[in-house]
Structure P
Amino acid sequence: MLSRTLLCLAVASASMPLLADTVWLKNGDKLSGKITVFDGGKLLIQTDYAGAIPIDWKQVKTLESDQQLLVKQDAYTGEKAKALQAAEDGKVTLANGDAPKTVELASIQQILKPKPVVEDLVWKGNIDAALDYQRAEKDTDDYDVDFKTSARHGRWRHTAEGEYNREFQDDVVSADNWRLEYSLDRFITDKWFWQGRLNYKRDKVEDLARQRVVGTGPGYQFWDDELGAFSLGSLLNRTDYEYRDGGTDNFYSVAMKWDYNRYLIGKRVEFFTNGEVGKPLSGVADYAYDAEMGLRYKVTDWASLNLKAEKDVIEGTEDSDLSKTRYTAGFGVTW
């Protein structure tokens, strides 16, 4: 009796379909795993035996998946498919209950995992480190570490970021500064949110020794999905400057803040830029600009190489203007 029961269980298990996606190639090969994303002509499939494999979309004959996926045939709209079913060569069927739809693979621009605008809990971030040693007429040692992380729960989003930079020239400190920022967003609708922000910068070398900013204002989230995110925010800020000679300035300003990142080439490469440009409402300065832009290349699922350019400008102050540009290359982790 026991042996008969075990035999029935074995037969039932063998007859159950494996919950794995399958991609058939034009050369006759077949890959099984989990489809992650299709973008930029590359289909990314995660496998247990070889990690993430990018596949040239032109080499795909058909595919199937048990996942719910968003299939986009243009840049703006998409169709949620409960599953993908294999079809004839060069096509795939979008399974949607009683109304399946077969489309040409060539007509598909993107395949993404549908991501609700409001997640119960989403946590992501990165830490980048860069070291630069130069031995020439002037010996230079440069150390830079920065991080950014965000957590979203319901209609609330918390974002924290910071950076530390220290540079020596011939054993003399030529740069020593750090900054911290925290922002809290409350989503009013799926796209519109209200933001509160705190920012503090400390510089032990430049004439402008301390900057403190408290701001609030509305923002708009254009998108936030598997391929990246883009948001704009407008802020009314209260800013305090403290100079090394003891002088101080405080004023109100209006500012525009942006945060953009985009994954390319099957999520192997990430382009990112974020920053803020502000205009004081009094004559204490003409404008302030603080931004960064760069690329990350994923070596593994969690490790990356990065190139980054940073610009920090304050123009039109009575005591001392600020203009700094930095270029770094380093190693980082992403989650």
Structure Q
Amino acid sequence: MIRVESMSEPIGALLGVVAETMGMSGDGLRLLLGSIGMLLLALSFHRHGQKGSVQAAAAGWILLGLFVYLRSEYYVKIDDPLLILMTAMALPGGILLAMMEIRDARNEVSDESLVWFRGMVAWAMIPYHLVYSIPFLNIAVVMLTASSAEWMLEFAGMGQYTLGEVMVELHDGGEVTLSAWGGNMWILTEPLGEGGFFVPMYHADGAPVHIAFILSCSGLQSMIIFVGAIAALRTVSLNRRLRGLFIAVPTIHVLNTFRNAGIVWLSHSYSDWIFMGLNMFDFAHSYAAKAASLFAMFLMAIALFDLLPELHRHIMRFIPPSLWPKKQESVSES
């Protein structure tokens, strides 16, 4: 009898059986599929026009779609409806992109925007997973995020706080200090719990805030979207791409620091607030902050479109023409 540890939906259950048969964990198989997908997309982007690039891209889209889709199990557990929807749509989206790749190849058409999208996804996901998989980098980003939020809270006069020791959430439950963790600091060779490496926050008097900072709090996911989108602009000069990155990355870090500090302050100041079963932390973290982040990214994109119109052109290629804004026609009187 094979014990399936994955979620009960058919695709996750099937991959759970495959992982068990291969002697791997479900997370290990998911990461393997995702890594292969990322490499295939990167290869097809840099070898565009060469034999096999389209097939590599099609396979890469499906594997990456599956990789992201399987993450929806976690967001179901934490009841995050926005990310549930986004991750659940990844697999059908990946299949659709693979079909577009094959269609263009059969019609002997080269869609430059689709090629750009290959590079964008590859060079957004590869750096993120390098940071995730190298504990030194992972912890450095978490510490920067926590320290920035602490500084912002104290600078704004929202209280005095201090950070605790870096902790590690273990895969089988429980947590240990980083100094007591026996894992490899250069490459993550064992699965961790959902929190991974995290830094708890305390009040200056030592009382716990009951909030900890993890890699997902860093805003790195938002940064890498812009990093990938800008890096994949093959026809744009390096100087303009660097200027775009200089605008996007520091701005996102500052906005994310405001977000984290705001969540901490609201959670502490309105600890008894309840709305439809949600406490202030859940409401601010899962709804208000995400809505504000999406709006901020929208404004960021508009600002970058002025510097990088090529980016705007590629994005518009993926929007149905029926949704394009209609141009107003001027009528001249004779």
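Computed from the coordinates by the stated procedures, all read-outs in this text should not be read as laboratory data. As the structure is a computational prediction, the values presented were derived from the model and not from experiment. Cβ atoms are built from the backbone, for glycine too; each structure is taken alone.
Overview of results
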item: Origin of the value 13, where relative contact order in percent (Cα under 8 Å, 6 or more apart) was derived from one of P, Q; result: Q
item: Highest-scoring label, criterion being distance in nm of label points 7 Å out along Cα→Cβ at positions 247 and 263, among P, Q; result: P
item: Identity of the structure behind 2.3 (criterion: distance in nm of label points 7 Å out along Cα→Cβ at positions 71 and 111, calculated), options P, Q; result: Q
item: Distance in nm of label points 7 Å out along Cα→Cβ at positions 183 and 239 - structure with the largest value, from P, Q; result: Q
item: Origin of the derived value 1.27 (Cα Rg over 2.2 N^0.38 Å; candidates P, Q); result: P
item: Identity of the structure behind 42, 25, 13 (criterion: semi-axes √(5λ) of the Cα gyration tensor in Å, for residues 87-286 alone, calculated), options P, Q; result: P
item: Which entry (P, Q) yields the derived value -19500 for helix-only ellipticity at 222 nm (-39500 (n - 2.57) for each DSSP H run of 4 or more, over all residues; to 500); result: Q
